[in-house]
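Visitor: Structures follow.
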Structure I
Amino acid sequence: MLNRNGRPPIFILGAPRSGTTLLAAMMNAHCRLSCGNETHFFEGLTGAVVEYITDRHHWPGRACDYVRRLKHVGRTIFELYQVDHAGYANALTLERPSISAILSCFMGTHLAQTGKLRWVEKTPTHLKRFALIREHFAHPRVICIFRDPRDVALSIVKAPWGPSTFADGLLVWKSYLEHYRRFIAGDPNVLTIMFEHLVQDPSGVSKRICSFIGEDFDARMVDTSLSAAGVGSSLEPYKQNAAKPVDVARAFAWRNEADEHDLALADWALGADLLSLGYPLSGASRPTAAGGSAARGSTVLARFLGVK
């Protein structure tokens, strides 16, 4: 389904703690684009669920029930988006049963409240559900953002839901990169950007994004002081940087914050990946099975090193 302006929807994907919230806030600041909290819409869509909620004999009741169960930070997306259940159900009755209709009507109902013309959905974990996006939406515009895995690991361990060690954080990032390479890289509907480029040249990268999605550049995109609240930064303290001025110091923080053992682990385990993405190696010595924060309380380092 298309937006109110006849253009395809936009999805933001990326590994957790890779800058997806900042990017969402920048998009939300655009005068024609609306982006909200994470919906987690595709996470539960197995084949059986798709068949169940799009059954025309139970439309739109089952679809409404599915959306009603979607939550982010403990709140339903109806609450977060301030969408009325009855209004949403009425909108769905006018559509043919489909997955695209279920999400588009929800986002479109919210969009009408904002006065904007095009919705943007951001849920980082949807990167691993990209096949569903491609199956149910014709020619979507997808923006995938990557960040240096060492910075991702340093950031993700601080999140309340994140892994406990730097090594675990590296593995989370690696799993997203592998899925991207297998299912997303090279898709003409996908624009891949780097977090480091975004914070170093926010206007330049925003112009690339606008060109890709078919919108004029809006200079307000580089000021997220107001738009970040709409994408959840006020609800999740670890995302509050998204409301602050874009800071180039957020790139390559690992140079000052990571210990030598963790950097050595990243070089050894992800060296080829780092270089393929244009990231420098740290040059730290080869990691050992003991020492460094990565080893404390984790079996991940042992798996990296092949040690039982």
Structure II
Amino acid sequence: MSLPPCTVDPARVRALLQTVGLGEVREQGTARRIGGLPVCPVQTDQGRFLVAVGIPGRDQPLRIAGRLGATLAARGLPATAPVAGDGVYPLDDAPALITTAPPGGPVSLPEPTHCAQLGETLGRLHATEGGGESGSWDRSRRLREQAEPVADRLGSEGAARLREELRFQALYRFNDLPRGTVHGHPTRPAVHFDGERLAGITGLWHSGTDTLLRDLAAAVHDWCTGEDGRLDRERARALLAGYRSIRPCRPIEQGAWPVLLRTAALQAWIAALRAREAGEADRHQRLLAHYAAAPHALQDLWR
């Protein structure tokens, strides 16, 4: 299924906000993609809001995101809360989630202090009981299904590497790892910083119940890697330390860590291939090779 274009018609947004009773639009920012969906920041005479436009006929992920955001905000986490109920309204033929907008914005080049705060917040999210609604899913099967159409775009060597990594991932299930509420896509665009302070988390439409360490690995892969295709150990240690200050991890999780970092890199590689972002695809492929070549160094991050 194709994703919606990363554009939002200003006239449609103005009409929606007026219908919902959120006032006259004073300023509307450029839509940016968060977790696969276009999200538009809007300033009205009543406040600042985010409007996320979903896929026609698929309002459930947005409803889950709205309810989880409300739950997290009520428990003191910096999550974007829906304006009312689950915050989902019709926008022509597509669902739209309207939430409050946190101050600040995403950081493009995070420092260790940013990573530490993200780790702490992710730990608090993972400690939330009863937050995930969408149940569990077979991520390995989903990755295989997503990889099949894009494998032919790679050369023979790249396609062989992709298939070998899919084979490797299929060897692991990790059913004995701790599970709970996850963000599902804790990447930089989904997190707002107001100066040096983490001010808000959005993009919860991939949330659900899953292996907690998988969510943590996705965060480290996005926040702690550079354009050179290598892991920044200082940032990674800061993120893990922040996380473990809230939710201490079990020894079995440290053992699984190298494999789940490879999972995060594989998922990002496939996503970049599907989006036809060649440069990003190459970067994630290099990171995947880096992780595969140094599993013991990855476990050392926990010490």
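Bear in mind that the values in this text are calculations on the coordinates, not laboratory data. Owing to the predicted nature of the structure, the values given are computational and were not obtained by experimental measurement. Cβ atoms are built from the backbone, for glycine too; each structure is taken alone.
Visitor: Looking just at relative contact order in percent (Cα under 8 Å, 6 or more apart), which of the labels I, II belongs to the structure with the highest value? If you can, show how the numbers build up before the last one.
Guide: Values: I: 25; II: 17.
Evaluating relative contact order in percent (Cα under 8 Å, 6 or more apart) on every structure, the highest lands on I.
Visitor: Have a look at I, II and say which one yields 0.90 for FRET efficiency 1/(1 + (r/R0)^6) of positions 76 and 164 (r between Cβ atoms, R0 = 41 Å, to 0.05), as calculated. Mind dumping the intermediate values first?
Guide: Working: I: 0.90; II: 0.40.
Working through the options, I get structure I.
Visitor: Next question. Thinking of I, II, which structure, once Cα Rg over 2.2 N^0.38 Å, for residues 100-275 alone is computed, gives back 1.03?
Guide: Values: I: 1.11; II: 1.03.
Answer for the origin of the read-out: II.
Visitor: Continuing with this model, one more query. Match the computed value -15000 of helix-only ellipticity at 222 nm (-39500 (n - 2.57) for each DSSP H run of 4 or more, over all residues; to 500) to one of the structures I, II, and report its label. Could you put the intermediate results ahead of the total?
Guide: Working: I: -12500; II: -15000.
Computing helix-only ellipticity at 222 nm (-39500 (n - 2.57) for each DSSP H run of 4 or more, over all residues; to 500) on every structure in I, II gives -15000 only for II.
Visitor: Moving on to the next point. Which one of I, II has FRET efficiency 1/(1 + (r/R0)^6) of positions 68 and 148 (r between Cβ atoms, R0 = 35 Å, to 0.05), as calculated from the coordinates, equal to 0.35? Before the final figure, lay out each step's value.
Guide: Details: I: 0.35; II: 0.70.
Working through the options, I get structure I.
Visitor: If you work out mean count of other Cβ atoms within 10 Å over residues 44-51 for I, II, which one comes out largest? Working shown, then result.
Guide: Values: I: 12.0; II: 17.1.
When mean count of other Cβ atoms within 10 Å over residues 44-51 is computed for each of I, II, structure II gives the biggest number.
Visitor: Given that Rg and Dmax of the Cα atoms in Å, for residues 172-251 alone, derived from a single structure, equals 14.5, 37, which label among I, II identifies that structure? If you can, show how the numbers build up before the last one.
Guide: Working: I: 14.5, 37; II: 13.3, 40.
The read-out was computed on structure I.
Visitor: Have a look at I, II and say which one yields 25 for percent of Cα pairs over 32 Å apart, as calculated. The partial results should precede the final answer.
Guide: Working: I: 29; II: 25.
Traced to structure II.
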